[in-house]
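> Alright, structures below, take your time with them.
Nothing in this text is a laboratory measurement; each read-out follows from the coordinates by a stated rule. All values reported here derive from a predicted model rather than from experimental measurement. Cβ atoms are built from the backbone, for glycine too; each structure is taken alone.
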Structure 1
Amino acid sequence: MDIAVYFFGGYHASQHDIDAWLRSARVLKPHIDFTGYPWPSGANSDAKSAVEVFSRNGHYDAVVEEVRGSAERIYIVGHSSGCAIANAVDAGIEYVENVVLVSLDGFRPSAYQLERETTQVWGADCDGVLSRNYPGLAQARRQIFHAKNCKTEWALHFSLVNANASDALVDSVEHGYANCKANLLFL
């Protein structure tokens, strides 16, 4: 099956961070076409700002066009605040059955998006500690990643994108992609 993944990094995810994630993902799953996008320069961490700046930079229309019909199975994946952009791109392509929307510890998809069986909403836990944007018990499409050695806020939050995340390695947003091994749990 032809698979494409479009990954949108969260607040302050740099091109360097996204490149580290992409390198790892491509080694782990060389048969999948991975594309990644850093956090839009100048955007605040809120959903409205993220989508507005991403659109103003001319990326939104180009990405929507690129995603539409790009593969037999398409994953639109957002991490943290990057979920706002992923949700908007998903809404812009007009849902088709081969699209999977993935929210990794971030902004919740719309009610319409949550109705779809293909939508995934992920949170993480580690020995009773919950990730930053852990989906509530009533959250439709909720899935939980059971992290190891991640009890601090940022390590647990980044464990959903970086399988090497640990309390010792990830102590801030700036270190979220340190020694990155892409966590491809959504596949």
Structure 2
Amino acid sequence: MQSKQDVPDHLQPGLKLVIVGINPGVRSGAARRHYAFRGNHFWPLMYNSGLLPVPLTHENDERVLDYDIGLTNLVDRTTPGMDDLTWDEMVAAGDVLRAKLLKYRPRVVCFNGMGIYQAFVGSKKRLELGLQPDSLEGIVMYVVPSSSGRTAAYQMDAKLAYYRQLKELVDKVSAEATP
């Protein structure tokens, strides 16, 4: 069972893109804002990839809605790190997230880290980053490397390449959806 949301969702029906984080870290929970840790690469990646036309930070995170982008998390509760979440908790949260995505029906959902997507689909098997072969009732699913600055597996340039591919995908799916 999930507790109250320390960091509120920024969601509305029919967005072109929703980004799903794992859960609020301590700084984000205290600030009640998404990606508030200064070392997180999320906000620069969003701007440098072209997904956001202006630079934003956690201090004005609700403005993503102005650009047809939403933000949510897999797990609502704040923890010092992902290691403080259990696999069962994350998988159970995937059911809540699935219902949320089906309610709001974004065109594309992007999971900010492989572990989030693995929990969402209930598989610990290593999966590929990028466009996923399965959709959620027509909602396109994409996975980027975690934007966390603590994750050394992908350097900023490698992360940015995935965000630029995400931008191309969002533009393509949005163009196809426009009558």
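> Mean count of other Cβ atoms within 10 Å over residues 17-24 computed as 19.9: which structure among 1, 2?
Working through the options, I get structure 1.
> Comparing distance in nm of label points 7 Å out along Cα→Cβ at positions 25 and 49 across 1, 2, which structure shows the greatest value?
Structure 1 gives the largest value of distance in nm of label points 7 Å out along Cα→Cβ at positions 25 and 49 among 1, 2.
> If you don't mind, another one. Figure out for me which of the structures 1, 2 the number 1.00 belongs to, where FRET efficiency 1/(1 + (r/R0)^6) of positions 81 and 161 (r between Cβ atoms, R0 = 30 Å, to 0.05) was derived from the coordinates.
It must be structure 1, since only it matches.
> Another one. Compare mean count of other Cβ atoms within 10 Å over residues 9-16 across structures 1, 2 and report the one with the greatest value. The partial results should precede the final answer.
Details: 1: 18.9; 2: 15.0.
With respect to mean count of other Cβ atoms within 10 Å over residues 9-16, the highest-scoring structure among 1, 2 is 1.
> While we're looking at this one, here's another question. For distance in nm of label points 7 Å out along Cα→Cβ at positions 41 and 169, the calculated result is 1.7, so let me know which of 1, 2 that is.
Structure 2 accounts for this read-out.
> Figure out for me which of the structures 1, 2 the number -10500 belongs to, where helix-only ellipticity at 222 nm (-39500 (n - 2.57) for each DSSP H run of 4 or more, over all residues; to 500) was derived from the coordinates.
Here the read-out was taken from 2.
> Can you tell which of 1, 2 yields 28 when relative contact order in percent (Cα under 8 Å, 6 or more apart) is derived from it?
Details: 1: 19; 2: 28.
Clearly, the read-out refers to 2.
> In addition: For structures 1, 2, calculate distance in nm of label points 7 Å out along Cα→Cβ at positions 89 and 137 and state which one comes out highest.
Structure 1 gives the largest value of distance in nm of label points 7 Å out along Cα→Cβ at positions 89 and 137 among 1, 2.
> Here's something else I'd like to know. Computing Cα extents along the principal axes in Å gives 43, 32, 30 for which of 1, 2?
2
> Moving to a separate point now. With mean count of other Cβ atoms within 10 Å over residues 65-72 computed per structure, which member of 1, 2 shows the largest figure?
Max of mean count of other Cβ atoms within 10 Å over residues 65-72: 2.
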